[in-house]
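Enquirer: Below: a set of structures, written as structure tokens.
Every number in this text was worked out from the coordinates using simple rules, so none of it is lab data. Note that the structure is a prediction, hence the values are computed from the model and not measured. Cβ atoms are built from the backbone, for glycine too; each structure is taken alone.
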Structure P
Amino acid sequence: MQLTGPLVTTAWLADHLGDNDLRIFDTTITLKPNPDGFGYLPESGLTEWQAAHIPAASFIDVMAELSDPDNAIPYMMPPAETFAATMATKGIDDSSTVVLYNSGLPMWSTRVWWMLRSIGFDKVAVLDGGWEKWNRENRPVDDVTPAHPPGVLGASPQPAMWADKEAMLAMIESGEPVGINALSPQVYSGEVNTHGRPGHLPGTHNVFYNSLIDQDSGEFLPPDQLKPLLAASGALNADQVIPYCGGGVSATMVSLALELCGQREIAVYDGSMSEWVRDETLPLKLGAAP
């Protein structure tokens, strides 16, 4: 099975449903506003997967199974070997091809896509248009739990694919590399405070993750439409780009969009605003300017 990029179409997936090495995962999490006004309350999509899913698709819970339990920051990448061992229990082998999908915007799929890439596993793609497009096209679904035996999955960590708080401080001081805040313009500017402290990291540009998606099809915009959205920040010609968001999840949508446009020198700030706002000595800037 040959992947030609970070995305696969619904037609491609339908044609490959019977392939022995294919592993499909529903990664759905629903985010609901937190009553206290800060952040969101995540809910697993397991119940919905149990009712109906793409044939042969397993469910994987990013919160419960793929987040570092020893870190107080939500969704943080666990040690590479731990993550690889977890994915192996799901039936992923070094020879597997993995396709990820979810309901809603594809941030949970792109998060797991980035995590797998960061342990050196490159045979992974996101289903463009996700669960909604699959359903609109009346493609097959079932409620059967697939029985894949555990695989053997090695880990070859790629630490350059992740950035930490120290890297962000260095970026603010030097003006390099290019930082991209993937949150809404209202959150970026500080008009809306969803993380406890409003604003954005000084010098970072705003590219809202929702703007990367065709609102009718749910698919990523084509590169000729993505490039103008990303070029204003200087990201396409930068030596490196660091996307961040609230918790290192929607930032991976920016990472995928950058790759579609030919930029591969990317490091996601894993802690993102969830980590940054906890230290009141760290700077934040208000307003629409970087």
Structure Q
Amino acid sequence: MRPRAERCGWRTALKNGPHPLKNAPLVVKIGGALLENAELRTQAFAGLIALHRAHRDQGGGGIILVHGGGAQVDQQLARLGIETPRIDGIRVTTREAIDQVVGVLAGSAHVRLLGLLSAQGAQVVGLGLSDGGLCECRHTTKFAFDAGEVGEIIGGDATVAHTLLAAGFMPVVNSIGFSAQGEPLNVNADEAACAIARIVHAAGIVLLTDVPGVLDSTKTLIAELDAARIDELIASGTITGGMIPKVRSALAAAEQSGCPATIASWRDCAAIATAATGTRVLAPNAQTCHA
């Protein structure tokens, strides 16, 4: 029999209630690349809306959707001739760039996503990370390099999210927060999703991207990963670029939630609706699931 932590998914948890995961939401993170894919986004959004409704019907709280928009930010900065380097997949956000980053992530990309979801029948409410005290942010201190106006989440209050979910709304959260001094901060959207999952005591987390999951050197999907295997694949160059913070964030989410965090593709709307695809990231020292 598979270890308990490996068997625990959000559907299993909900069906076996009552327990602490009853009425808990599912946090789903999507990248900005989905907004640029007109062919697939309608089906993908239909899958997300179906997932929200199915999760509520099975006793969960529905989904909290967290989005990035790195591709759109890159396009805007390129148009303006503003250069922002990336180190280990992390964007160094300069003071020159932060206003443009905010304008895209909390502005054009955010509003566009809200509009597209609403047009397909979703009852959505847009939030920034710091709105309603959902997340407490500060300038990040975790890198050996100066990341500029990049933030990290150090706490938060789930009240606004739970209030919206209880009323049937789908919260849609961008990855811009602000510091205690009111300074705008660019937070990695994967890390934001993981932090929100901790704050709201989520039933699970799904990181949706434009690939089916983590691929090995032969481009074959890896079904499961743990911390040791992640380190090995990063060291070998198999996991590179923007996938590095994805797997690290997924591992952190698994450690905090006690259940696997899934990296999956938004290209398969049927898989979105069943939340049964992708690479599951396991944390051996996570708390036991109630399954």
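Enquirer: I have 25 for relative contact order in percent (Cα under 8 Å, 6 or more apart), calculated from one of the structures P, Q. Which structure is it?
Expert: Q
Enquirer: Supply the structure label, taken from P, Q, corresponding to distance in nm of label points 7 Å out along Cα→Cβ at positions 63 and 239 with the calculated value 4.1.
Expert: For distance in nm of label points 7 Å out along Cα→Cβ at positions 63 and 239, the value 4.1 is produced by structure P.
Enquirer: Right, next: Identify the structure, out of P, Q, from whose coordinates Rg and Dmax of the Cα atoms in Å, for residues 95-230 alone was calculated to give 16.5, 48. Display every interim value, and only then the final one.
Expert: On the way: P: 18.3, 53; Q: 16.5, 48.
The read-out comes from structure Q.
Enquirer: Could I ask something else about it? With FRET efficiency 1/(1 + (r/R0)^6) of positions 87 and 159 (r between Cβ atoms, R0 = 30 Å, to 0.05) derived from the coordinates and found to be 0.95, which of P, Q does the value describe?
Expert: P
Enquirer: Taking 23.8 as the value of mean count of other Cβ atoms within 10 Å over residues 111-118 derived from one of the structures shown (P, Q), identify that structure. Walk me through the numbers on the way to the answer.
Expert: On the way: P: 23.8; Q: 16.5.
Value 23.8 for mean count of other Cβ atoms within 10 Å over residues 111-118 corresponds to P out of P, Q.
Enquirer: Figure out for me which of the structures P, Q the number -7500 belongs to, where helix-only ellipticity at 222 nm (-39500 (n - 2.57) for each DSSP H run of 4 or more, over all residues; to 500) was derived from the coordinates.
Expert: Numbers: P: -7500; Q: -11000.
Answer for the origin of the read-out: P.
Enquirer: Here's a follow-up. Looking at distance in nm of label points 7 Å out along Cα→Cβ at positions 223 and 255, point out which structure of P, Q has the largest value.
Expert: Largest value of distance in nm of label points 7 Å out along Cα→Cβ at positions 223 and 255: Q.
Enquirer: I have 31, 20, 19 for semi-axes √(5λ) of the Cα gyration tensor in Å, calculated from one of the structures P, Q. Which structure is it?
Expert: P
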